[in-house]
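Novice: Some structures are shown below for you to check.
Read-outs: derived from the displayed coordinates by stated rules, not from any lab. Values in this document were obtained by computation on a predicted structure and should not be read as measured data. Cβ atoms are built from the backbone, for glycine too; each structure is taken alone.
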Structure 1
Amino acid sequence: TELPKHVTLRVATPKGRGVEQICLMATELGVTRIVPLKSDRTLLNPSPQKLQRWRRITQEAAEQSEREVVPKILDPVDFSDSLQLPETREAYRYICVARGKAPHLLNCLLDLRLGLDTGQTDPAQHPGIVITTGPEGGWTTQELEQATAAGFIAVSLGSRILRAITAPIVSLSIVAAVSESSVKTKGDNFA
């Protein structure tokens with residue numbers, strides 16, 4: 001029930017119970033690690049009790065979906081500090097953007113799977129994929145510049161503007177669909 005590559009979801013924490021929904025559905029979709037981000041437009045500053053609740057929800061979701069691995073939820077971290085985490089540097093890195101002419105995440109993952117030039121190094125050297133989704137209102141220009149300087153590729157999830165709780169689930173659904181697809185190609189680098 002696990003995906004062939006480790007998937008880290010870096011998510012700008014939405015208001016309300018959004019993170020709870022994200023933890024539940026991301027676990028069902030196969031995420032390995034969730035990193036709550038404090039961005040310039042993040043409203044939520046979670047308490048230790050809230051973080052404990054997210055971990056409990058993740059544990060229960062892992063049991064319900066018969067996961068072998070319970071996703072790890074890291075303590076919330078500032079966006080700029082999160083770019084230096086080892087889990088972030090040792091993976092294919094994508095940051096979802098709502099506007100602009102970024103390539104679709106699906107196309108980037110298919111290119112990776114087919115072994116096409118992705119602007120990143122050999123897939124065999126990277127154990128995972130990092131997906132970063134933004135806050136309500138999107139990323140600031142400075143945050144996007146920091147992410148691209150750290151090696152993140154800006155990607156789109158389509159022509160619609162998605163809510164902060166929808167984008168993580170859409171992105172993980174795309175990752176799961178590509179990684180679990182039965183279509184194999186010569187030199188398949190994704191699995």
Structure 2
Amino acid sequence: MLTRDRWHTGFVDALSAGGLLGQVEGHTVADVPAWLATTSPAWRNSIEYVAIDTSATYRAALCTGLPHATVVVDHFHVVQLAKKMLSTVRRRTTAKTRGRRGRASDPERKARRRLLRNREDLTDEQFATLWNALLGEGRIGRTLLTAWIAKENLRHLLACARSGTDRHQVGHARWKFLTCCADSDIPEVHG
């Protein structure tokens with residue numbers, strides 16, 4: 001019986017034509033260099049940046065296959081990490097403050113889905129409800145709002161960088177995000 005890998009690795013030109021350059025079955029460290037070996041050395045040498053998800057496997061493969069290229073994490077996965085951080089803060093803060101796991105009746109538990117949504121995807125009423133409910137919870141709420149603001153500042157920074165906004169606006173968004181993180185006493189945000 002022939003066993004096939006259910007994972008595939010796609011190589012996409014995200015900047016120019018935006019098309020699929022290639023696709024290989026598998027997602028191991030060997031799969032990426034194997035595909036790269038089918039391309040010309042001149043083409044490989046012309047690659048300056050590679051955006052990937054947070055996979056250590058892909059990073060290791062690219063360090064082998066394109067050692068001169070700068071590897072960056074794509075914006076989608078950076079935001080996913082920020083959302084994961086926010087969920088971690090919520091769970092840790094609840095456990096520390098309440099001495100237990102969150103319950104459905106806890107305001108921070110009720111707010112968990114809205115905390116993960118983008119500000120522009122919340123109606124004004126939903127945003128006000130989220131904000132006011134968390135402010136009413138004292139330290140737990142302020143901690144979660146600080147983590148949420150950090151996530152939103154990061155999203156704004158990434159949106160500025162992606163949109164080709166003037167470098168001063170990108171610099172201001174970067175300063176705002178980094179200052180928010182540096183001023184925070186939340187380990188997940190600060191570190």
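Novice: If you work out distance in nm of label points 7 Å out along Cα→Cβ at positions 20 and 92 for 1, 2, which one comes out largest?
Specialist: Working: 1: 3.4; 2: 4.0.
Biggest value here belongs to 2.
Novice: Figure out for me which of the structures 1, 2 the number 61, 53, 30 belongs to, where Cα extents along the principal axes in Å was derived from the coordinates.
Specialist: 2
Novice: Assign the value 1.9, calculated as distance in nm of label points 7 Å out along Cα→Cβ at positions 52 and 68, to the correct structure from 1, 2.
Specialist: Numbers: 1: 3.2; 2: 1.9.
Structure of origin is 2.
Novice: Taking 13 as the value of relative contact order in percent (Cα under 8 Å, 6 or more apart) derived from one of the structures shown (1, 2), identify that structure.
Specialist: 2
Novice: Tell me which structure, out of 1, 2, gives -18000 once helix-only ellipticity at 222 nm (-39500 (n - 2.57) for each DSSP H run of 4 or more, over all residues; to 500) is calculated.
Specialist: Working through the options, I get structure 2.
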